[in-house]
Structure I
Amino acid sequence: MAGLRVCAIIPTLNEAGRVSDCLTALSRQTAVAEALAVDGGSSDATRQAVISAIPRLRQAGIALRVMDAGKGRAAQMNAGAAASAGDVLLFLHADTLLPTGAAAAAAEAVEMGCVGGAFTHRFIEDDPRLSIISWWANTRSRFARLFFGDQAIFVRRDVFEALGGFRPLPIMEDLDFSSRLRRRGRTALLPLRVRTSGRRFLSEGVGRTCLKMMWLRAAYRAGADPWSLQRHYREVR
């Protein structure tokens with residue numbers, strides 16, 4: 001399995017203020033062969049920000065493309081996966097920054113027999129309350145092997161296809177996918193830390209948002225309809 005091609009798939013929607021930083025961090029990934037920014041109908045300058053980064057990533061040996069898909073993160077990620085040529089698919093949120101060496105570590109984990117995995121999590125913002133949330137997220141991932149989208153989930157392509165990709169859910173598509181992934185084989189929580197925006201917690205209130213997210217996840221696991229739960233999940237872009 002030597003020489004695995006890693007493809008980064010970035011779902012975007014009104015992320016003009018953040019996607020450039022995401023792509024800058026991506027340009028430092030020596031193991032990434034291609035990247036697809038899959039836009040869900042942005043009304044801001046997201047597409048222009050991605051297009052302006054194409055020469056920079058080309059210099060780094062990464063072929064960056066922009067494509068459109070129906071609105072919805074699951075649909076966007078599935079469309080990107082279908083259009084990619086990667087052996088390892090790495091799903092990267094537009095407000096998340098990969099640490100140097102992350103893509104190579106993901107490829108190595110797959111070469112060592114993992115079907116997929118994710119990275120240890122931290123927030124970009126320096127806030128003790130957010131640090132506690134990261135600690136809990138990492139502890140949960142380490143023991144339950146449940147990964148969320150802002151941890152940059154990666155997966156072997158053939159496994160992704162066998163699982164049918166992400167289910168068309170309005171929320172919790174990452175929880176659903178990682179739950180099915182862990183039943184497929186060994187997964188890895190890599191120690192390299194991705195950094196992601198804490199804007200949802202900071203804009204809605206850290207304590208209030210924590211309680212809401214815990215309630216949403218508990219309701220989802222209890223069988224609640226994700227489309228009904230979506231009403232309680234406000235966009236923060």
Structure II
Amino acid sequence: MRSWLLYLALFLIVVAACILAMPWWAPHVLAWSHPDVIFRGDSDRKVLYVTIDDAPSDATPSIMAVLKENHVPATFFVIGGRVHSDAQLRRIVEAGFSLGNHMRTTARCSSLSLPEFRSDFDLTDRLLRRFSAPVYFRPPSDLGTPEQMAYVASKGYQPIMGTVFPLDHWIQKPSLLAPLTRWLAVPGGIVIMHDGDVRGRTTAKVLADVLPALKRAGYTFESLDRMTPAKGISDAK
């Protein structure tokens with residue numbers, strides 16, 4: 001009985017250690033398994049990159065106000081089907097933020113045929129190019145297929161994800177999201193939070209909490225266009 005309890009205790013300790021260390025090892029594992037997708041920036045500097053998915057919405061101005069107040073750059077990944085006027089994207093660009101391609105809808109990329117994917121991607125690309133020269137693509141809901149990512153690359157885009165993701169798809173309590181974001185933050189981390197009429201207002205509240213806290217912890221914030229991607233496990237020295 002004592003041996004069984006000892007093995008159980010050791011197993012639980014290992015599991016707990018893996019969970020606690022997840023923000024450090026997960027980006028390397030993901031980069032190794034999907035070498036064409038960026039999951040983390042250069043870990044040699046204590047810098048973070050803020051990205052906002054599912055823009056634009058009625059809450060976008062609130063998110064931008066918090067970012068501007070804290071002097072933090074960000075990239076807004078745009079859902080083409082949610083763009084109803086030029087003013088929505090113009091406001092983001094004129095405020096000094098970047099735009100990224102997040103497809104026409106939030107449908108899983110891998111559920112789309114290649115022609116469907118191309119059509120949805122190209123629609124959003126045309127919208128973005130009226131106001132900027134987009135560089136980054138974030139596939140919604142999954143990582144897409146190799147053929148889809150090859151098409152993205154042929155259009156001059158870099159697929160990008162991230163690991164500082166506090167599960168704000170499902171959690172809507174700022175009191176939980178804020179500590180999750182701070183725990184997941186590691187040097188070179190790419191923050192993923194969400195816009196939307198409801199989620200976006202929660203994001204604004206969380207950012208108002210975590211951005212000053214992360215700055216006090218020694219982090220700086222940069223835009224994605226200044227990022228050097230981290231190396232995967234197979235490339236690490």
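Ranked on mean count of other Cβ atoms within 10 Å over residues 172-179, which label among I, II comes first with the largest value?
Ranking I, II on mean count of other Cβ atoms within 10 Å over residues 172-179, first place is I.
Of structures I, II, which gives 8, 34, 40, 17, 1 when P(r) over Cα pairs in 10 Å bins from 0, in percent is computed from the coordinates?
Source structure: I.
I have 1.6 for distance in nm of label points 7 Å out along Cα→Cβ at positions 84 and 180, calculated from one of the structures I, II. Which structure is it?
The correct label is I.
Given a value of 22 for relative contact order in percent (Cα under 8 Å, 6 or more apart), calculated from one of I, II, which structure does it belong to?
Answer for the origin of the read-out: I.
Kindly point out which one of I, II the value 12.4 was derived from, the read-out being Kirkwood radius over Cα pairs in Å, for residues 92-139 alone.
That value comes from structure I.
Any read-out appearing in this document is the output of simple, stated calculations on the displayed coordinates, not a laboratory observation. Being a predicted model, the structure only gives us computed values, none of them experimental. Cβ atoms are built from the backbone, for glycine too; each structure is taken alone.
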